[in-house]
Structure I
Amino acid sequence: MRATAPRDAQPDATAQGGLARARTPPLARWWPALLAVAALATYATSLRNGFCWDDQFIVVENTQALTLARPAEILLGPDVLHPGQPTPYYRPLTRLSLVVDRRLYDLDPLPYHLESAALHALAVVLLFAFARQLGASAWAAGVAALLFAVHPIAAEVVDLAAHRNNLLSVVFVLGAALAYARGRSPLRAGWIGVAAVLFFLGLASKETALMLLPLLAWRELFPISGLRARVREAALALTPLVVAVLFYLFLRARALSGPSGSPIALEPIEGLTRSLHLVPKYLTLLAWPAGLTVHHAPPERFLESGGALTVAWVVLGLAVVAVLRTRRPLSSLGLLWAAVNFVPVSTIVPIPSSPFAERFAYLPAIGLWLVLADQLERLRERRPALRRPVTAAVAAVVLALAVRTARRNLDWRDNLSLFTSAAQVVPDSVDAANNLGLALQAAGDEPGARREWERAVALDPSNAGALVLLAELDARGGDLPGARARLERAVAVRPGDAEARFDLALTAEQMGDLVAALQQYEAFIALAPVDHAELIPRVEERVAVLRARLGASRQGR
């Protein structure tokens, strides 16, 4: 990626030999400090939050975060969220950072949240430097970085310690891009080496860092004119980064090839179809972040009408064409950045997560902020009279977004506040109702938990999870027939639910129906559930006891 002189650089007549030298305006020197303060101030309200949602099993309960005794297991094995449960994740640097934090801070949430805010602030400053290196004015680079700093769609990444992988990946990706630009024109091997190392660290934090490579290649190949003269130098510059990718892929393949790893299968047609709905939904939240939540309705419900979806894509296409027609390199790169970094979260590569999540927009949104800032700078250049009004409007928007984010941070205080917010934003979300019920139960409010789980079953009668939870409440209240009826319904709608099978077996045994209990215990063993492996010895013992009792009963007849 070749560096470009910033648009507002001033010539310095004191340069040796009388040659002009780029000089940064005094105001531009204050931008990094301003951006860091803006990011940290926006997320100051998150510092008193605890651990919630994904933090519970990735940070608090994760056995991989408890010891440094086996570094090879940390660096050369897959992420394990639950003992014995395979995952397709290989993020050793993120995992190592959590191990170190666990050793330093145990389970005090304040240092974890402070680290997240600091990493986000660092990413914001690096984005400013990256935009400047691409030729953006200090104003445009600052606006792009400010939008990245304060937009509330980033709250899910910054407020959850479990999502640190996104922060680390972005920091290393931007650092690698900066180092690579320093190592080009002329070619400097030292900086290229630094870029390759930072790129590898980004990959080791989260696999989405891979998308930096096509961006760098695009910058090397375009414009086509003069390509032949540049191709050898470009190949030399990109080779260390390609080697970094190959080394990472080798380690990843080794880590995920064992019994603890889980490969990923491509679903290009389904992913592309789903992306038709995902893109308008993300863009709407970025433009108007009013419906932020951890449990979004399926994107297909956002624009259910084929006509509305068509109009949305026509408008998007016209906007892209209009931006490209301005022939501004920063805007073109921003569009490419957004498109390329959307690919990993487009569900073309399926991952064991929600098909739509706000954290997935963290990296792609950088490209959109670059485009928006660059186009606003173009407006200021073409209409000097609008410079102050545009700046005032941007300041107002940034302030409003910062306030929205500061308030959004409070949703992440604990599970109860998080899922109460989700249930309010998306009242017909089954997941929100299920999780709010669990949070209410943990807070000692069993009537409230029952209310939420009954609402979840009303929303989705085939919701086996809520049926099992309601059955547990029934059993504790002494209503065994009611508990059994709910569990039989749960097994009927989800035959592979090992937890429902186990609870049904226990309930049937308590009611004296040994035949039904034995059938359900045997069905549980046949499922071989890795997430309930600790129950298998107990179930095998009960099977042996029930078989003996039933056998003795038959002989007695």
Structure II
Amino acid sequence: MATVADRIVQSLVQAGARRIYGVVGDSLNSIVDAIRRTPEMQWVAVRHEEAAAYAAGAEAQTTGRLGVCAGSCGPGNLHLINGLYDCNRSYAPVLAIAAHIPSGEIGTSYFQETHPDRLFVDCSQFCEMISNARQVPRTLRLAIQSALQRRGVSVLTIPGDVALEQAVGPWNPTELVHPQPEVRPTDASLDQLVALLEGAERITLLCGSGCAGAHAEVVALADRLGAPVVHALRGKEHVEFDNPFDVGMTGLVGFASGYRAMESCDLLLMLGTDFPYDGFYPSKSKVVQIDLRGENLGRRTRLDLGLVGDIRSTLEALLPRLKRRDRAFLETCQSDYKSTRHALDSRVKELSRQDGIHPQYVAATLSELAKDDAIVTVDTGMSTVWAARYLRMKRGRRLLGSFNHGSMANALPQAIGAQCANPDRQVISFSGDGGLGMLMGELLTLVQHDLPVKVVVFNNSTLGMVKLEMQVAGLPNFGTDFKHFDFARIAEGAGIRSFRVDHGTELASAVSEALSHPGPALVDVNTTPYELSMPPKVDLTQAWGFSLFTLKEVVLGHSKDLIQQLKDNVD
């Protein structure tokens, strides 16, 4: 007779899942054994459950299928929680199996007892505990449906003894998955939108991750309206490529042309974005927001009109109603973007000739040498800044990161999930030395499963983004710097093909050789620690804070580092 664990694994296969990421543990043994006996399902053993959640999320984001991770009772499943927060905030359909202590011991302060059915509520769309075998068919179906339809995390808590029970009741796994519907506003709502657009002279589009699959429609809309396209970070991979109307990104990691295209418009049309930084929204313009998730409407800025709909279906219905518009505003923004982009690219060329290896040059080199359909994962912090500004999106190229949750150490485990799910594609991890140090054990996972992930380390021996935040706040640097470690030697000891780059002239050849290596490879780049990342908008508080920081650094005797920082960032 099949056990509950058997039926769970069989149902996950029916739902499209192909692997489960996790760390084995006694309360999880029945699930792992069911995987062993199911040829269609693979167990991917990682070194930390947080990495399992990140990997499952990356698989879900790159395939659209259900990602699955698992943790044993107590500490095992608690380690999942940070990665699950990221999955949920990235709209990744993920099912987490949280194994639990024996059902008869719940509530007795038993060894390793926690309450996962309570702990995971805030980072999930669905979170329930299975207390007997009769619950399983319906509860499992609801968990899978919630993850796929609501595009988020479902958590299923299962005591180890319940997973070993014999399965009972009717079982119809073909009911588990339903297609995604098309959603668009009513005709009356579209008429309201058309009236607002016709009454505006300068229209700017702000595009986010909700524009996935709607590239052609976004470009057609920009062409029809004569509107520049600004992208949020999560929209970069969906709208930047093959788009003559794109004028760059806004926000803290963006640059000036994107910010100015929004600030100078008289109507901002937000498409599939929940862009969080209210200080970067235009102060006087009308604002219209279209989003599939109605709860996002008006959350970040006041609205003149909010519409619920998926972007592709909505724009398909909207485009025939619109007339071709004047292009003067578009051409001004395009010219501004051309100048801004030229300045950024010229800066890279200049830095490539200087002593030391600047991180902008590393990102630009990787952008040039990576395959057109490469999947790139980036650590939070300065790695994200350099990827956002210098990694060019091409049709088929993907960009993943912890863009909403903002957690360190995401890049390597996300690369693991992306590579497992896409074995024939090039996967590159933009890892900061801080992020890699936090989950460095996952280098062993690359070797364990022979995953040809390419890890590029921006090794500046500092938490660069935190250091910058301290400077802006007028605080002296403290706790942000580390001893310099040779990650190439560490990786080589694990059996990974490794390269150490200390001079800019060595960078391109090392990256090329690493990318062509058939197995896992790591390029440890000794980058300069003094780079400043200036946002497109700097207010007086930030300027005063930085001035106060410089004064404190001199008083504390750190003037040597300060002078080097100024030399690296002032032409």
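Each value in this text was obtained by applying a stated rule to the coordinates, not by laboratory testing. Keep in mind that what you see is a predicted model, and the values were worked out from it rather than measured. Cβ atoms are built from the backbone, for glycine too; each structure is taken alone.
Tabulated values for the structure
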read-out	value
Top of I, II by distance in nm of label points 7 Å out along Cα→Cβ at positions 253 and 341, largest first	I
Kirkwood radius over Cα pairs in Å, for residues 221-284 alone derived as 16.0 - corresponding label from I, II	I
Winner on relative contact order in percent (Cα under 8 Å, 6 or more apart) once structures I, II are ranked, highest first	I
Of the structures I, II, the one that 26.3 was derived from, the read-out being Kirkwood radius over Cα pairs in Å	I
Structures I, II, by mean count of other Cβ atoms within 10 Å over residues 157-164: label with the highest value	I
Answer label among I, II for the case where helix-only ellipticity at 222 nm (-39500 (n - 2.57) for each DSSP H run of 4 or more, over all residues; to 500), calculated from the coordinates, equals -21500	I
